[in-house]
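Each structure below appears as structure tokens.
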Structure 1
Amino acid sequence: MIISIPYGRVFVSLELPSEKVLAILQPSELRGVDDGANLVREALGKPFGGYPLSRMALGKEKACIVVSDYTRATPNNILLPPIIEELEDAGLRADNIRILVAYGLHKPASESEIREFLGGEIPREIEIVNHDATDESSLVYLGMTSFGTRVSVNRLVVESDLLVLTGLIEPHFFAGYSGGRKAILPGVSGREAIFNNHSFKMIMHPLSRYGVLDGNPIHEDMVEAAKMVNVPKYLVNVVIDRMHRIAGAFTGDIFEAHLEGVKFLDRHVKIKPPSKADIVITSNGGYPLDRDLYQTVKGMATGELVVRKGGAIVVFAECIDGIGRGHEEFYRLMVEAKAPEEVLERIRREEPIKDQWEAQILARILINAKVILVTKNIKHSIIEEMHMIPASSPEEALEEAYRVTGKDSKIIVIPEGPYTIPDVRG
């Protein structure tokens with residue numbers, strides 16, 4: 001059989017013997033609409049909890065729209081115009097609207113890149129601000145969560161009369177799902193808060209996994225942080241299909257609307273595997289999530305759920321940005337250790353360390369399985385230094401996997417890794 005795997009903006013083909021394939025785990029088809037802006041406009045008037053955005057914006061003088069950064073496939077070019085229209089129709093002037101890019105600890109993009117991922121229809125009067133989690137002068141302290149997280153957020157957030165949180169709801173490898181409260185923490189929070197939320201203990205919790213909210217300490221900490229922001233908040237989150245068209249829009253109360261979006265997504269992405277497999281073949285879902293190795297750990301974490309101990313995870317990722325811009329510490333954590341176990345021990349001993357959570361999850365995966373990375377944009381020597389096996393083609397990757405697990409190995413294929421949740425609980 002021929003399997004198509006996302007790789008950057010294209011697909012690569014992989015030929016597999018049918019008798020060896022236990023399952024192909026794919027989300028049921030989400031059907032996006034051609035007129036996503038109209039779907040968003042309708043959703044803005046029919047919120048889950050609270051009032052429509054137009055009513056919430058009445059009498060407000062300053063609004064802040066929080067948007068995802070370049071690593072997310074959020075259709076900002078479709079989301080932003082209807083939101084801005086609603087705000088302006090309610091009486092807000094464009095020069096009193098700010099767009100705050102929620103980078104968390106990711107490296108800020110250039111002005112041209114920002115305009116690209118936000119779209120070209122934003123009025124020039126609207127200021128676009130890059131959040132910087134390390135700039136203490138731009139942060140305001142709000143308090144401490146029950147998990148010991150000292151929450152500081154970007155000053156623009158608390159100095160606004162209205163906060164519009166946008167984003168994409170998709171499976172997340174340790175927060176359960178993206179979207180909703182994540183726009184606050186880690187999105188526009190300070191470095192210290194992000195480190196505590198992503199700490200060794202929190203990441204190692206058995207419920208800090210894809211598709212889990214109840215009992216997930218990382219999610220619950222994020223919720224507490226979002227509740228500390230004592231500003232009127234309105235959520236605009238979407239679910240997208242394979243073509244990046246909007247399939248569902250969820251607006252209103254930031255917790256209620258987010259949960260409605262999660263329920264909608266769950267019906268499509270949670271799939272029961274028949275068993276674990278010797279080899280799991282997956283991807284990081286294509287562009288933009290597979291633009292660097294740092295983000296590609298998410299696809300590996302999907303494979304981790306269904307690979308047997310001692311098995312192999314083959315992950316396809318274009319990695320046009322290599323390891324990842326600004327993620328040198330992730331690389332150093334991996335290469336300075338002789339084995340994955342040393343990575344975990346160092347993080348436990350020395351935290352906080354920038355990017356420790358990505359290195360921690362990769363090390364955890366590597367303790368139980370070999371990872372074979374299929375990419376042409378990172379030198380093989382670098383991949384090997386990071387304790388993974390490099391491959392330049394699907395055929396080479398499959399040969400390496402058989403070398404690890406044997407020619408009679410059984411295979412599970414998850415073409416869209418981070419967008420699929422193998423439901424192994426219960």
Structure 2
Amino acid sequence: MIRPIALLALIIAVSTPMTSTNTAEPFRRTLASAERGIRLDEWSITHRDLEFRTARPWSIRKYTLHGGRQEGVDLIVLDNGRLQITVIPTRGMGVLRVEMGDIRLGWDSPVREVVHPQYIDLGGRGGLGWLEGFNEWMARCGLEFAGHPGRDKFINNTGDEAEMDLTLHGKIANIPASEVEVVVDRDPPHRLRIRGRVDERMFYGPKLELWTEISTVPGGETFQISDRITNHGAHPQEFQIIYHANYGPPLLEAGARFVAATYQVTPFNDHAAKAVKSYDEYTAPTTGFIEQVYCLRPRADAEGRTTIMLHNAAATRGVTMSYLVEHLPYLTLWKNTSALAEGYVTGLEPGTGFPSNRRYERAAGRVPKLAPGASREFTIDFAVLDTGAAVTGAAAKIKALQGAQPPQIDAAPEKR
């Protein structure tokens with residue numbers, strides 16, 4: 001016999017709609033794990049392999065390169081049905097290229113192969129050895145240090161002040177990921193994620209960890225890079241990061257433009273100062289061109305975000321990068337419009353500082369520290385623009401952010 005109170009509870013339970021805030025567990029697959037001794041040479045998954053359906057087909061494929069200095073390099077290609085993103089776990093989870101239709105985010109480096117870090121001598125050529133493997137669309141600079149090579153001071157294992165040689169742009173882009181996994185959300189919008197952990201650690205040195213995630217949704221023209229840097233040491237640790245995003249044709253060409261809302265534009269050196277008034281304009285490939293670098297302080301909107309853009313000469317193709325200025329307060333514009341054979345490329349590079357040697361950046365107050373156990377997070381949202389209307393709309397938003405006050409254009413470099 002059912003008691004009246006129990007009966008009432010049963011009626012309520014049956015008649016009340018079932019609501020739940022629980023979300024389905026995402027699909028996960030480990031592709032590499034130093035801790036578990038796992039490394040899959042080849043693996044793939046498509047939209048047909050999971051129980052849910054998406055508006056556009058998608059796939060993720062992992063494979064290994066062979067031959068020359070790329071022997072053993074792992075690549076992961078994420079195809080969301082519109083965008084194809086190629087990630088390099090072997091090279092610090094950098095991104096080799098992004099493609100959407102006739103638009104490519106990337107460039108034609110003289111470095112033809114995806115070079116395995118074991119073949120890179122970072123100290124070579126006066127500390128410029130990093131350039132022996134430089135051909136990615138996006139390579140991180142850091143983590144202990146970034147920027148130009150040169151001498152800097154540190155505290156050694158006996159507690160004394162000593163000097164060390166810093167190499168160009170640090171080590172993180174030439175450290176293979178220790179953990180790599182693919183994650184697919186079962187709940188809409190079914191975000192597709194490639195995640196990896198890269199460790200920059202040593203005894204009597206930094207104990208920094210980078211967790212990164214490159215993600216997109218099926219059928220989208222946007223994607224996101226989200227990073228978390230953690231200090232696992234027992235002492236405060238300096239760190240630097242610059243997101244070295246590099247663009248060549250078809251976006252880079254004579255008449256292409258860089259668009260940003262900024263407070264200040266400062267030439268990096270006297271050579272760049274000669275062309276500072278046209279810092280946002282690009283020329284055709286030019287034999288003998290010497291790189292020009294400009295240091296920018298971007299403006300933020302009410303939410304603290306800024307957006308920068310590169311578009312082609314006709315303003316019909318482009319790319320935007322959006323991020324929190326508080327996290328990445330400095331922006332470097334690198335122009336290297338040299339001959340095609342030498343590498344015709346420009347770099348849009350948000351960072352925690354500018355690419356001077358760490359010794360100088362520290363003196364300028366641009367080298368942050370992480371407390372023991374502390375983390376910092378960085379996220380950049382990218383959008384590939386394939387119509388004139390999309391480029392015009394992005395340019396209008398950036399112009400509104402700039403407002404009536406033009407940027408301060410400095411005629412000379414920052415005093416050193």
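We did not get these values from a lab; they are worked out from the coordinates using the rules stated. Being a predicted model, the structure only gives us computed values, none of them experimental. Cβ atoms are built from the backbone, for glycine too; each structure is taken alone.
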Work out the source of 36, 24, 19 here, i.e. which of 1, 2 gives that when semi-axes √(5λ) of the Cα gyration tensor in Å is computed.
-> 1
With helix-only ellipticity at 222 nm (-39500 (n - 2.57) for each DSSP H run of 4 or more, over all residues; to 500) derived as -9500, matching label from 1, 2 = 1
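If mean count of other Cβ atoms within 10 Å over residues 46-53 comes out at 17.5 when worked out from the coordinates, which of 1, 2 was used?
On the way: 1: 17.5; 2: 11.9.
Attributed to the structure labelled 1.
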Check the numbers for relative contact order in percent (Cα under 8 Å, 6 or more apart) across 1, 2 and tell me which is largest.
-> 1
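As an exercise: FRET efficiency 1/(1 + (r/R0)^6) of positions 102 and 366 (r between Cβ atoms, R0 = 30 Å, to 0.05), calculated from one structure in 1, 2, equals 0.20. Which structure is it?
Answer for the origin of the read-out: 2.
Thinking of 1, 2, which structure, once Rg and Dmax of the Cα atoms in Å, for residues 94-157 alone is computed, gives back 14.8, 53? Spell out each step's value before the answer.
Numbers: 1: 14.0, 42; 2: 14.8, 53.
Label of the originating structure: 2.
With distance in nm of label points 7 Å out along Cα→Cβ at positions 270 and 302 derived from the coordinates and found to be 4.8, which of 1, 2 does the value describe?
2
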